[in-house]
Structure P
């Protein structure tokens, strides 16, 4: 059924290039190993879906039906992928085939949300973009891929992978009614992201020219059969194509979903946007341009009011449009739930000097959705730990100074215990609490916060706890505790401080150039632990393990925090 694996290949860009040449961070690829007979696999599907919903356009998934529980939807590719991932149970997954600890790339799908954040903090050496054109009559699929190297990629070569996945398949699934009932449709389970074919073979096509400034293009043609394995393919709209570049067989450097070529641009999805260090929200939408011409002067109706965005979107590309900015300006006297919605409709744009009208369903974007409590401190946080306390952590960060005041992870001794923590930041103000269970299965007990007089502010069932990041406390009195550990900024740049660092990634030394006099340089891990301190503009990183780190630069004008990769 493969007409021609290779239609064209060149090391120069096509006449109509659409891959971005701007620096980017990595996008996320979740490869989940599952099976219809796996009782607990719906928990993995749910965690994966929540990650995709949290990061639309930045996170993508492939569900690989393989192993003892996979009696349907299997492919010839699954066993080798499972061996690569050292799958030892189901559900299992990899994220960007990255080893978050040691050399093992296997993760619990419940870890997807925090790990996705780590992946998206990593700069990528390579951008990748793709289009897919499907003729519904002949069933001919043509995929065009463009790759651009922002920097020198690690290793002698990279591998380009093109995967075909199928969505919206209704069939049985063990455990679905108990663990993912919202995904049931008429008594059947809606399977998503099912791997159907690898157009590039088991491990992909080799890219030898992977240095900074290099480009790579390739086209694939494939006639989609009426049936692949035990699955009919009747609706071409249920198909999607994911394209990713790997270092060897592991370490996905970047990934994208191929844009389906069409006649008109459209609005794909919306998200609340916002600032980690404030209650400011910037709802935005993503507009996809699936045409061969750039589009500009994007027109919207936002809650019935006309809005024109003077943004240009290149052919076969997408971009994010910020609609408005909102902020909670007054604190409640007791408890307030701050939640708002926007009705957004994409109505048109300009292409080749012509106004194009778009008709489509309006999109509802919810933003805020924050519970704000005003209370006298110190506050008492109570956590009932389950048998895996090391999976549970919490942070309390100040929105005024953008610092972590508490960053605590459960210990083995906490298993099965109810542990109380006193939260008493030194300065009155607004603070954000995150309680998180990395295992993805929640806690066995409750999570409770009480004020200084013992009054319960909220109490929640820990079983519902997958990610909890929308609770804010306006603490009205000064306390006694300074921030714990290193005073680590949450990516809010200091005023009048500009610092550049290179090379990034770095293997031996990192060079720093700041606009103000340098006083101190600290290397930190992602938990905020200080690994080294110096006053030099050249930082020795040779002893660090490969991975993502933070560089905290103290200058005469303030502090700058930068991310860098040790390769």
Structure Q
């Protein structure tokens, strides 16, 4: 059991810092907080900016158990210092500097360069995310990263901070997704400053505006997210672009190093022989993970909102919870982010993932430049994405509906009915998982009363579904299988709003209650919890800015 930083220190193994190349223009003292171009190297050593007067809000008890951490550690003063950004007093071999990484930006398969202050793409990367630990815990390699740890060279002029609002959202969402069985980064701890506030654009109370209409002062906070690595598709793109363009003498070598490091961290089973022999198996493995991930997103009603390549983890898990949302009143174009457009909408996520996979493959091509056959195979793998995605989605929908195989016409009719009624996505499938005698229990998920002709269509669909589903076993067996994939509870934005509002006033009880409820999303919980969290969104909260949609989570 790890009860102190002295216990943690021997577990440190900084493979990224030891195997990859630092920016040759970086400062040895880690005081590197102003925007600047980073032309080469895989990371920049940088000191986090500690929170002023940090206070404990919450930690993930499930993750602490996985890591072998004593729960009391979360409120230990030295642990709080480290994970609120003060690395100055760490025992060796823990390092007193963190690191930030650059990456490229592509949006829906189009490369962009002008989003950095220098309009070259050399200033885009971890602007407020600073990794501070890598090591072996619980038999696995983990990296720990402060979200809101202060500015880095990639901060593009911003303050590098995260506000309490976005930190609460990210903390709860990561652990909820893990409990849902969706591959994801994890949440370790959440601390807020009792003194430091930062100014952000946001929405006035009751606003329906699509754009922020006021500025607010919010408490600064740091949540520590944990993952096997934080290598993004955009990171590989950056080095792939530089290698394609021969931007400097070591561009090809840097690409090879980052790809080798990715394989070691995320796909160690592929480590064998020359790097060129590992490229296509890597692409095939990432294809499998990415399609599985997106099918899981749709299964639980999750919409990433902003699925650029820099928000796509190369390890195939959910990363970067910014303007995310869980679908309530079903619509294929559900999109919580006002800047995202339909290309990142709920049911367009498979296509967005395909574009990111295309950029992943493109980044690898310089490593196979002298092997035309291998390049052709890589292109075939890229082109196989739609078929693989279709298979994963068909299997997912079959499981949600309790069927052995997907009946396409039955599904199409259901999707149309869900749009036209409309229904609450989570509640509908959970009620269907009861395998009821009639459609009556399903109406609990309807956001409006249905007319006679609509009820007739629903009844007809229900009869067709019942005839198919009951071929799969007893009702009890079918119900148990369906409940295992159709959660009862989802992290709705209108649950989050009062939680972070109360937290800003120093009351953390609702944050803690939400964490407990959302960490058991498939369970039948108490009657009081069901009445509070298993219900339709109130009508007055539809189209409410900061609830139905947001322009920025920070």
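Any read-out appearing in this document is the output of simple, stated calculations on the displayed coordinates, not a laboratory observation. Keep in mind it's a predicted model, so treat the numbers as computed, not measured.
So the values come out like this:
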quantity: Among P, Q, which structure scores highest (criterion: relative contact order in percent (Cα under 8 Å, 6 or more apart)); calculated: Q
quantity: Origin of the derived value 0.95 (Rg/Rh (Cα atoms, Kirkwood Rh), for residues 31-342 alone; candidates P, Q); calculated: Q
quantity: Which entry (P, Q) yields the derived value -12000 for helix-only ellipticity at 222 nm (-39500 (n - 2.57) for each DSSP H run of 4 or more, over all residues; to 500); calculated: Q
quantity: Of the structures P, Q, the one that 27.5 was derived from, the read-out being mean projected area of the Cα convex hull in nm²; calculated: P
